[in-house]
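Structures are listed in the sections that come next.
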Structure P
Amino acid sequence: MISWGLILWLIGLSVITFFGVMWLLDISNRQRELQEKLEHTYIDGEGRDVSEPILALTQRVEESESRVQELHAAVQQSRTELGEFASQLPSSVQAVGLVRFQAFSDYGGDQSFALALADASGDGVVITGIYAREGTRVYAKPLSKWTSQYSLSFEEENAIKQAQGPTE
């Protein structure tokens with residue numbers, strides 16, 4: 001004969017199985033509803049699938065993000081290089097003055113010259129070329145703060161004034 005304990009076990013298992021089947025049916029129904037909502041989400045009002053354009057746009061956004069990161073790296077590199085150039089700029093030639101003149105009154109034209117080359121603080125050189133029938137002579141005089149330890153000709157002084165720019 002079957003014991004009451006076994007009957008209670010069978011009833012309990014049947015109840016648990018029934019609720020398990022009901023739970024699975026409910027989950028299956030919810031999954032089907034979500035699938036329908038998802039399909040409706042990717043179909044526009046005219047019945048066209050919009051998932052492909054959305055995926056294409058997503059890919060373009062990812063490519064744009066990648067390009068922005070590349071450009072950001074390039075900007076950072078440019079800033080670094082610009083900083084290096086800016087540190088070198090004060091000692092580079094920033095001021096140029098050129099005066100052409102006739103060294104001797106009896107011949108030639110304005111073939112002689114005085115050329116001033118200086119950095120922002122006035123350190124540099126004045127190069128003078130004097131043209132004569134016998135040849136051309138070139139002289140260089142150092143500049144420190146727009147002055148030279150050597151005596152300067154009128155033309156050399158004018159070349160330095162030109163290099164300094166207009167004074168206000």
Structure Q
Amino acid sequence: MKRALLATMITAMAFVPAAFSQSTDSGTSTLSVGVGPEASFTSNTATTAISGDTKFGAKTGNTNFSYKIRTSQSSGTGSIVMELTAFGANGPAMVDLTYGCTVVAPATGCGSSGVAVSTSTGTNVATFSSDAHSADAGDSGSISWTLVDRTTVKTGDYSSTATFTISAS
């Protein structure tokens with residue numbers, strides 16, 4: 001019986017190191033990301049005051065904005081378009097309001113002045129070609145407004161909302 005117990009203990013002790021030994025293994029994982037065209041827009045001027053000459057001259061104002069954009073490499077395009085609401089009854093006529101754009105590369109602006117606004121379709125503020133990339137912090141631009149001050153406009157305060165849309169493909 002002592003021999004059987006001794007044999008069992010010796011056999012058990014042979015397996016103890018395997019039960020408490022360390023084991024390591026390794027594996028890999030491939031990280032994959034798809035980077036597509038993207039765009040964002042921020043108006044830095046919440047309210048643009050259009051003011052100036054009080055003797056029926058042109059009234060002017062500026063709206064500043066910033067944007068980030070990335071267009072596709074070979075056939076990408078992008079744009080910033082703007083659509084306005086009318087000033088309202090007895091207010092300035094939209095045909096008397098024009099604008100010009102100043103933007104930095106990679107954008108191409110709409111021109112320095114005289115661009116007609118629209119209340120029904122978007123008008124270009126800036127365009128982007130393929131493989132366009134703004135700075136990581138974003139790029140900036142501004143819109144210079146000019147409003148003809150007509151004698152037929154009734155006195156009062158009027159407002160119009162400019163809605164900007166940026167896109168990238």
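Values in this text are rule-based calculations from the coordinates and carry no lab data. As the structure is a prediction and not an experimental result, all values here were calculated from the model. Cβ atoms are built from the backbone, for glycine too; each structure is taken alone.
So here's what we get for this one:
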quantity: Comparison of P, Q by distance in nm of label points 7 Å out along Cα→Cβ at positions 74 and 138 - largest value held by; calculated: P
quantity: Read-out distance in nm of label points 7 Å out along Cα→Cβ at positions 66 and 122, computed value 2.2, structure in P, Q; calculated: Q
quantity: Structure responsible for -18500, with helix-only ellipticity at 222 nm (-39500 (n - 2.57) for each DSSP H run of 4 or more, over all residues; to 500) calculated and labels P, Q on offer; calculated: P
quantity: For 15 (relative contact order in percent (Cα under 8 Å, 6 or more apart), calculated) the corresponding structure among P, Q; calculated: P
quantity: If Cα extents along the principal axes in Å, for residues 90-153 alone is computed and equals 48, 20, 17, the structure in P, Q; calculated: Q
quantity: Given 9.0 for mean projected area of the Cα convex hull in nm², for residues 50-113 alone, calculated: source structure among P, Q; calculated: P
quantity: Read-out mean count of other Cβ atoms within 10 Å over residues 58-65, computed value 10.0, structure in P, Q; calculated: P
quantity: Structures P, Q, by volume of the Cα convex hull per residue in Å³: label with the highest value; calculated: P
